[in-house]
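Computed from the coordinates by the stated procedures, all read-outs in this text should not be read as laboratory data. This is a predicted model, so every value here is computed, not measured. Cβ atoms are built from the backbone, for glycine too; each structure is taken alone.
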Structure I
Amino acid sequence: MGSEIVAECLPDRAGWPTARLGDLFDITQGKALNRRDRNGQPLPFLRTANVFWGRLDLTNVDSMYFSPAEAARLQLQPGDLLTCEGGDIGRTAIWEEEFSRCLYQNHIHRLRARNDNVDPRFYMFWMQAAFTLWGRMEGQGNNSTIPNLSKERLASFEVPLPPLKEQRAIADVLMTVQRAKEATEKVIAATKELRKSLMRHLFTYGPVPIHEAPNVKLKQTEIGEIPEHWEVRMLGDGVASFVRGTSWRRSEEDQSGIPVIAIPNIRGGSVNYDIKYRIRRKIGRDKHVSNGDCLIVGSSGSVGNVGRLAVVSNLPFDEATFASFALKAVPGGLVVPAYLRLVLTSTFVDFPSCCKHAADGKFNLQVDVLRQTKVPVPPLDEQSAIAEQVLSIEAKSAKEQRRHQALDSLFQCLLHHLMSGQVRVRQYDEPHDET
């Protein structure tokens, strides 16, 4: 099977020799988790939950006891590859000595280079390409009760063996893009946290600079402290009304009809226009959607999905409606649309508590209960100022998310072409024929 993998993934023009993974790396499995074993000393160790494609998540590192012999045998060194034996089998990352001493459990294989003619980073990316892009390693895991990738099968993989300088050049290119992706992910995470803290500040003190917050006169209300001149209103009391979407019979479905925005289209704060349903019938004006409309998931098999919200923008249809399991939030006379959306995504609105668990297993949003939710209502000019500040943060986050998507597409493209030899990196000294 290994030779078939290489034959399909590596065109002849690559000109790379091949080798078995076990000939290039010493493969050692970690220690089985045993909480009752108190022999030795407690040391940090990695689990499969710490190992992702091309990176380690060290946010939560567990510890267990290792004997001196186990600690010596399983101590990680810079450049060690860590491959998941179970779970998401094959997932591989590299240890770069993020802290001084760390070991690993038995559901992870450690691959340590046997000699200096391999760059472990190249083979980390090779594993990712083989498992995630080409599917060429399918069937390499044991399909028993618990799928796993044994040491023997891992060692038998036939992999390319380019010149070391070419391995390094390829790894450098892919690592550069991956680091850019990771940096973008950190910016996205930071903007999310900034949005949360900004929302807390704005809904407590209003649209004033932080240094002016102590000068704002507050009052205690049933929803917490708010500026003295703000009101507290129920959503249904002039703040918002909620319209349920369109229901239809199967006989009314028509691919030339009006597109229907369904629950799967409401994701990530925006609407995905990959439309599955279209219907041919007359739709009431209240059930039409327009740019700026706020749609809410009103029914789901998971209570956490109820209340998921998206704003319609760049609508590509002249006419569209939304499904009956969704709601359209229509701002009342007391609020501007942008402020209503912020309120609906704030901690003041607890969608799970407004749900009823139906006999069919779904959680349905009870609109009558939702209408009774109490929220802060500032003057209209302050609402606009609040919305403007939050929208600027969201715009930055959206820009970074687009950048991340572009980098991810670039990475996947490079991963395929570089690892298959279809594109060669010439930033290394290779022998060439001048005749």
Structure II
Amino acid sequence: MITKIRIFKRTSSVLRGLGMLVLAIFIGLQLTACDFDVVNPGPVQDDFLNDPDAHEPLVAGATRLLMQGLNFNAYTGAAVTRELFPAGSTSAHGITLLQQRGLLVWDDEHVTWTNHQRARAVAEEGLERFQGVDGVDFMNYGPAARMALVAGYAGRVLGENYCQAVINGGGEEPREVFLERGEGFFDLAIEIGQNTGQSDVVTAAYAGRAQTRANLGNWAGALSDADQVPPDFVHQVEHNTISDAQYNRIYWAGANQPYRAHSVWNTVIEDYYTETGDPRTPWGMDENIPFGDAAVDRVGQVPWYFQLKYPSRDANRNLASGREMDLLRAEAALIEGNWQTAMDYINGLREGLVSDHDGEPIPLWEANSLEEAWTHLKRERYIELWLEGRRLNDLRRWQEDNRPGELSPLEVPGDASFLDQNQTLCYPIPEQERETNPNIPDTPSG
């Protein structure tokens, strides 16, 4: 059996490389086909993308770009914030020398601005395109709800991870611009999702909007949205084994196939899992392979303790969950000074969990003050959202807002963490944007 897949090209700056995006929607065909003959017929008319038959591939393409961008951010951010410890490799699946020290710089490698910006731009332009197609009732059009959801999460991820915003070749703007755009697209996803009966889209949009509103300081709005999300709800980006660009990068970079680029050694999780067996933070070791794949500056060989949260190349990653909504409720209570209420939410996430080691309940946190409750909130977000690409933003916003509570010495600059004192908590506008955008300085100011 031979399946022919046509890869279409478009010259628009927003949808450059669309052929790769359209190809993503045909993953299902690839999984069932026996042989493949991929045919590239060259450029086609832009009107092709006005055909409703092309809209699902556009949604899938934007979704894939969102996955790929978050895939890199979650990995590199985990190293910079010491959710994982660098174990040597600095190559394509490794952690660069600067990132090993906790530094994200504009001209270093492994910055995934392009995929994130393409996800945002493809989703936003796709929505504009859907509105202009004859016969499409936009506010009752299923693909539009799903595309708006992608645009919302693209804005949330960009706003959480990058220091400044740039929109479609414009100048530097505050990062909140990404978040505000994302919030607007979540609004749209909720409305169209309700009109088209897509309850999963609606719930995912409420969860994403809750995250976004919290980042913007709108805690009342965040809590209102959180109330629309069931406790067991999970919204994920999906990985697959079609190509290594779509593998779960954290798994692949530490699976000894051949990479052992990171370790759980010298992180909060190392001792925490040893002591509690919390099933949210599993890691393992192999006595026959004691070290990572190279030496690390200032450390030497790093013991190889491999994460087990993502056990395979196609392990999916959470974008939002009902459990995180309780963390938002806890944080909102702490901001208001209601630390006892916050502790109820925090410990509510721990109740019912049993140790991987002995099957006993994992211990609850105890607090006697507002500051101690903040410490537990910060630790519980580390545990619950471990390796999901959220810690970089958490550390930055808590620092900016001067929130009380302690962080572990293993995740802040100092001798214990091997992090430089000027640890970076957001990605700067990278070199590729500066080289191609005349509205951005060639080098950062200052």
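Out of I, II, which one gives 5.0 for distance in nm of label points 7 Å out along Cα→Cβ at positions 290 and 418 as computed from the coordinates?
I
For mean count of other Cβ atoms within 10 Å over residues 82-89, which structure out of I, II has the highest calculated value?
II
Which structure, out of I, II, was semi-axes √(5λ) of the Cα gyration tensor in Å, for residues 298-393 alone calculated from, if the result is 27, 16, 16?
For semi-axes √(5λ) of the Cα gyration tensor in Å, for residues 298-393 alone, the value 27, 16, 16 is produced by structure II.
Of the structures I, II, report the one carrying the highest value of distance in nm of label points 7 Å out along Cα→Cβ at positions 274 and 330.
I
Suppose you compute helix-only ellipticity at 222 nm (-39500 (n - 2.57) for each DSSP H run of 4 or more, over all residues; to 500) for every structure in I, II: which one lands on -9500?
The value was obtained from structure I.
For which of I, II does Cα extents along the principal axes in Å, calculated from the coordinates, equal 63, 51, 48?
Structure II accounts for this read-out.
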